[in-house]
Structure I
């Protein structure tokens, strides 16, 4: 019998359109000889079509495994993962804890710092208590201002002075109550894909060459002018270090299934900084997560097979856990 795979996409997020594009790529690549594919679309208001997955074991008999392709809030942040845990359904990707932790860039930095992983200097601000002076006392200009719990560069700005900082804080506050302000690092933007449960492995890292000042939403998804180097233009020892740090970050947030870890290599010092980890990375036609694995010999359909297999393996392991006395 075919494995019945429910693909969840859309969602209540600023990354709604990106989710749709990722899901289309996955749906096109799935082997219909192996899988019976069920599509679950969530519109921007949160309404499910054809209907929601129910948070009760045994209440979704037509589903064998779920493939969430929900970028950002209400999908990549542990909320949908919690629903699937309640439903007793195996699902692709990170669990509740790792999803929530990785979604919060500041919490990720704290955990990485605890493990001794290099992170860029930063401060945190909160909506309703924005204080540009406090930022200026902590880190020098220029700075990047980011919503702490969003991806795809939504709501991110670069600020070089007080006026730009105030505007950037106001913009980011539209997307999240918690705002991350980081020292701007001039250097190479590097990404590294990781897959696995208890034994994660990292792919060959790639390098992003943005067409704009930084790799923003338009550059990622609209302009089609960004260039990529695969492998990244780094020394062999630096490539190895990026892969090591990618797996270390993956373990620090207790990730499973898959993730993409993003880095900056500072031009002036050569320091490699862990920037963030994405537990549901982009799967669009131009996304680098699958391209890195393809470079290493794993084709897109085989990557999908592996991710589904990892989800089923994790579910089998959970059956050994007791939930009652």
Structure II
């Protein structure tokens, strides 16, 4: 099975190279971009396929010479070592090839739109990355009730998608005289940013309301109708933005959020239809599930999806999520490999 897979990869790579060398392809820029991306995406798998073929050839040659007989002890030892080394390399390459051809989420390279909402007794959360605030809603008693921001940069969604879900915080507030631990939650939704061409919104399906801002916005607060509320009539989704002084800017931001939410709904429906065939959806982050607990008294963070506990609480809160992200990716790959046919 792996032999056939490696051969198919090499053949596909050669076919893509042949297409890229065709001058006619340059006349169709969209097609050229598609073929170029397919070629780049296959580069790593091709490198592994070539290495796999070479390692297998080395092992077979050493085995054939050993079977011929009549070898002196030194040559026999040398060939036996060569065969063992090639076999070990072959086993490693087999696993790497399986991982390399797993279906990749095409959304991973996109920017991400992150929505954080305070839950029971929750008020705020902080993440690293260069961000653009799209919308904020202040809590009645201070702090932030909801914040929506965009995380920009290649691979932002792929790095943050595992954060979707309910985050639970266990701490002793400074106002707690008895030392009792209080638990609060925040719900996080991570959505890939969506372009106009990826999802079309019929203007007739959206009701646009404008009103006076009640939050940040400089001198225009409470003096002009700069805040915008969009209601998507077919789905009932409502998006409000008021952070900018310009009504046009708030409207543009609101539509960015609405597109992302509609795209997320469509993806969720598709994922549900494929759930029985693809059970490895760690990355989708069930938002009704408590995915992670931050325990301040013990200085630990526990991800309940994979049972991983880290005692680097402060670092994690500063945005050092790599330990969890890599473990979740590895778990997802393992689940996919278990369900794969090869």
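If helix-only ellipticity at 222 nm (-39500 (n - 2.57) for each DSSP H run of 4 or more, over all residues; to 500) comes out at -10000 when worked out from the coordinates, which of I, II was used? Mind showing how you got there, number by number?
Working: I: -10000; II: -14500.
Checking each candidate, the match is I.
For structures I, II, which has the highest computed value of FRET efficiency 1/(1 + (r/R0)^6) of positions 35 and 75 (r between Cβ atoms, R0 = 30 Å, to 0.05)? Don't skip to the answer; put the middle values down first.
Details: I: 0.90; II: 0.05.
Answer by largest value of FRET efficiency 1/(1 + (r/R0)^6) of positions 35 and 75 (r between Cβ atoms, R0 = 30 Å, to 0.05): I.
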Quiz item: Of structures I, II, which gives 2.6 when distance in nm of label points 7 Å out along Cα→Cβ at positions 3 and 243 is computed from the coordinates?
Solution: I
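Upon calculation of Kirkwood radius over Cα pairs in Å from the atomic coordinates, which of the structures I, II produces 20.2? List each step's numbers first, then the result.
Details: I: 20.2; II: 24.2.
Attributed to the structure labelled I.
For relative contact order in percent (Cα under 8 Å, 6 or more apart), which of I, II scores largest?
On the way: I: 19; II: 14.
Result for relative contact order in percent (Cα under 8 Å, 6 or more apart) over I, II: largest is I.
Quick check for you: by Kirkwood radius over Cα pairs in Å, for residues 67-250 alone, which of I, II is greatest?
Working: I: 17.9; II: 21.4.
Structure II comes out on top.
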Quiz item: When you work out distance in nm of label points 7 Å out along Cα→Cβ at positions 43 and 259 for each of the structures I, II, which one comes out largest?
Solution: I
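All of the numbers you see were taken from the coordinates with simple rules; none came from a lab. This structure is a prediction, so every number in the text was calculated from the model and none was measured. Cβ atoms are built from the backbone, for glycine too; each structure is taken alone.
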